[in-house]
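Undergrad: Structures follow.
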Structure 1
């Protein structure tokens with residue numbers, strides 16, 4: 001950890017209104033941004049948002065015995081006289097600067113993960129693959145943004161052998177900030193899809209934004225990507241001149257001309273991947289997860305994990321992702337957490353491998369901009385190609401219209417406006433032994449359908 005004196009290098013000498021001499025040799029206390037969780041000796045970083053301003057709690061934080069704080073220069077909220085503090089331009093940037101200082105003291109590898117789909121799943125696969133090294137500290141929940149990444153870094157302690165940091169984005173420049181905060185040793189990009197295309201405008205722009213992960217990547221570092229995507233290869237070539245390791249599965253399309261360094265042969269019936277002389281069991285179902293597992297294997301290999309320790313891994317993913325449920329005699333593939341076109345198509349491909357009759361409930365995919373009708377039509381076209389037995393679309397407006405127009409090849413189709421309304425056609429259609437996929441963007445809250453599914 002750090003001494004308070006280390007912060008002088010960032011912001012100069014601290015201030016204290018009562019004139020008392022500060023003890024800068026104190027160890028930096030736990031850094032806290034949440035006024036409700038403050039404890040004595042914490043270092044308080046009051047953040048601002050559209051509806052809140054943490055500076056309002058400076059007085060109560062001082063009464064609780066915080067060690068020190070940073071304060072925005074333009075704040076008009078008085079600073080208590082006896083509070084040791086630094087004045088900064090932006091307290092969120094200060095929070096990230098503290099985390100970066102802590103990261104530079106970590107004598108352990110930091111792995112950063114981003115991508116249009118599969119970030120969290122790949123993060124958990126990497127966490128499991130690095131477990132033979134010792135305790136692995138990784139992002140939890142949605143802590144993959146400007147606040148979550150420094151929070152993750154500040155949670156590392158001496159017991160951890162490695163760190164895995166997930167990096168999300170909603171626009172250009174965000175991943176660059178996160179990279180400069182985490183200064184990773186390895187960077188993993190899972191794929192380039194169309195998630196957030198409504199904000200960024202094109203897959204080319206998405207590729208450039210994802211490749212910002214290299215902004216502060218160690219010069220001796222390594223980027224790990226799936227082989228075959230020319231957009232990703234072109235964007236990476238513009239941002240990174242160092243080492244790249246590409247992975248692929250036998251049968252993957254390769255339009256980039258860059259061969260895979262690691263080529264695995266995946267058997268969906270057994271869940272096994274043959275990679276060179278070694279056979280691994282993919283802990284999650286589906287070809288898309290097998291490809292993510294290849295990235296995790298490459299990370300582990302780079303960091304010295306023995307193949308013998310990677311044969312059989314247990315992976316727990318957060319709710320609403322890669323979750324197989326049994327509800328009575330029904331099998332539910334619970335993918336309710338989020339959705340992008342590429343992730344929906346991958347989930348439909350997994351559904352198509354299941355025995356018996358197969359149904360899907362697909363909700364609106366958000367933030368797709370002018371391409372939303374075309375992309376919603378494309379996923380229903382894919383469901384038709386896979387010969388699903390039925391599909392319920394939870395959608396409204398132009399997305400609903402596009403999905404209806406593409407549904408003529410399906411034996412059963414119904415369009416509804418809410419997750420709860422999707423229960424009606426399912427109760428009408430389903431029989432014991434059927435499999436149902438549930439997938440939609442987070443804003444649809446498709447998990448509300450789960451308790452309404454029939455107990456057959």
Structure 2
């Protein structure tokens with residue numbers, strides 16, 4: 001394997017592993033903030049216990065997430081130096097703002113929250129948790145603005161052999177980036193709701209702390225129901241933006257080969273890249289792809305054959321990842337509707353509680369599939385239409401990349417085992433008897 005493939009594999013491994021922890025940080029900070037707010041407003045001891053129990057799980061997850069995210073930024077210098085040289089004036093400024101403003105805000109207020117229980121008033125301590133939530137999601141804003149710029153480069157000029165920042169306002173108002181932010185963050189809230197409901201279901205099946213975990217389940221259910229519907233609706237508008245900005249990605253997502261007005265969507269479809277067509281194509285819904293892409297049943301959708309072969313993304317991986325994401329998203333809505341129907345008789349529905357327990361990994365899978373669509377579907381560009389991935393890699397020996405990748409994977413595996421073991425152990429243990 002050459003340095004390009006190895007560098008791509010290393011970055012993908014680091015990103016996927018890091019993003020096992022990021023979504024729970026984003027969403028659990030919101031749920032914990034809501035719990036503490038309910039404690040301040042009602043004075044009920046149970047909400048204080050809920051805040052501390054779920055807050056500790058948030059802290060464990062945050063700690064591992066921070067460690068696993070550090071190597072990502074180093075790789076822009078070690079593996080992708082040509083990319084950093086070419087677009088660092090834009091991309092680097094966004095990452096710098098994230099690190100010096102959002103992340104510092106988040107980490108500082110986490111420390112205040114942890115050590116301020118007996119030093120701050122109840123309302124002040126509650127506000128600190130809301131600042132943690134704002135800080136973590138503000139961090140996501142700048143990271144996704146950076147990624148959104150790679151998906152849809154705006155606000156730059158080509159000068160001195162590189163892309164230089166020309167309009168910062170255009171960069172921070174990039175519509176594609178904000179669609180990506182809304183889709184990613186709402187998915188993180190949904191994942192966190194499933195995590196809370198899954199852990200709660202585990203204890204309800206064992207008849208442990210029934211009131212505590214029933215309230216936890218119901219609170220997370222409200223978040224989960226709202227976000228499952230929002231993710232689906234917002235995903236449609238994000239798809240409209242993809243159709244406009246990255247038509248080759250849209251074509252790959254649907255294995256759509258022939259340019260066609262009133263393009264149908266096939267319920268049964270198997271992509272075949274070698275023959276530039278489909279092995280199986282059945283059960284068409286007339287005009288549905290045109291509606292999903294352009295909100296019109298008669299709109300023309302450009303097919304993959306109208307793109308040069310060297311500009312087409314990998315079709316099969318993009319296609320199946322997209323369907324996995326959408327299929328799981330549909331399942332989540334169904335589970336949330338059932339949860340709403342059974343919210344007052346959870347302990348009477350052990351089969352549903354088991355389903356929610358075993359559903360904990362599914363939002364993680366859906367989010368990873370979504371990132372495969374976003375990143376693999378952008379290929380062969382590292383910056384869409386501006387810089388190819390093959391032109392961005394560092395001039396390094398493949399053996400160096402291979403060694404660092406193996407070392408990183410070993411360290412990450414150890415971190416993952418330790419992190420998930422601690423989270424699982426504490427989650428299974430349940431809350432302390434007293435909140436103090």
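Undergrad: For which of 1, 2 does semi-axes √(5λ) of the Cα gyration tensor in Å, for residues 94-165 alone, calculated from the coordinates, equal 18, 17, 8? Please report the intermediate quantities before stating the final value.
TA: On the way: 1: 18, 17, 8; 2: 37, 10, 7.
It was calculated from structure 1.
Undergrad: Where does the value 1.9 come from, among 1, 2, when distance in nm of label points 7 Å out along Cα→Cβ at positions 54 and 190 is the thing being computed? Walk me through the numbers on the way to the answer.
TA: Values: 1: 2.8; 2: 1.9.
Structure 2 accounts for this read-out.
Undergrad: Can you say which of 1, 2 returns -23500 when helix-only ellipticity at 222 nm (-39500 (n - 2.57) for each DSSP H run of 4 or more, over all residues; to 500) is computed? Intermediate results must be reported in sequence, preceding the final value.
TA: Values: 1: -8500; 2: -23500.
So the calculation was done on 2.
Undergrad: Something else: Upon calculation of mean count of other Cβ atoms within 10 Å over residues 158-165 from the atomic coordinates, which of the structures 1, 2 produces 13.2? If you can, show how the numbers build up before the last one.
TA: Working: 1: 19.5; 2: 13.2.
Going through each structure in turn, the value belongs to 2.
Undergrad: Using the calculated result 11 for relative contact order in percent (Cα under 8 Å, 6 or more apart), pick out the matching structure from 1, 2. Write out the running numbers ahead of the final one.
TA: Numbers: 1: 11; 2: 21.
It was calculated from structure 1.
Undergrad: Could you figure out which one of 1, 2 the value 26.2 for mean count of other Cβ atoms within 10 Å over residues 118-125 was computed from? If you can, show how the numbers build up before the last one.
TA: Values: 1: 26.2; 2: 12.2.
Among 1, 2, the structure yielding 26.2 for mean count of other Cβ atoms within 10 Å over residues 118-125 is 1.
Since every read-out is calculated from the coordinates, none of them should be taken as a lab result. Keep in mind the model is a prediction, meaning the values are calculated, not measured. Cβ atoms are built from the backbone, for glycine too; each structure is taken alone.
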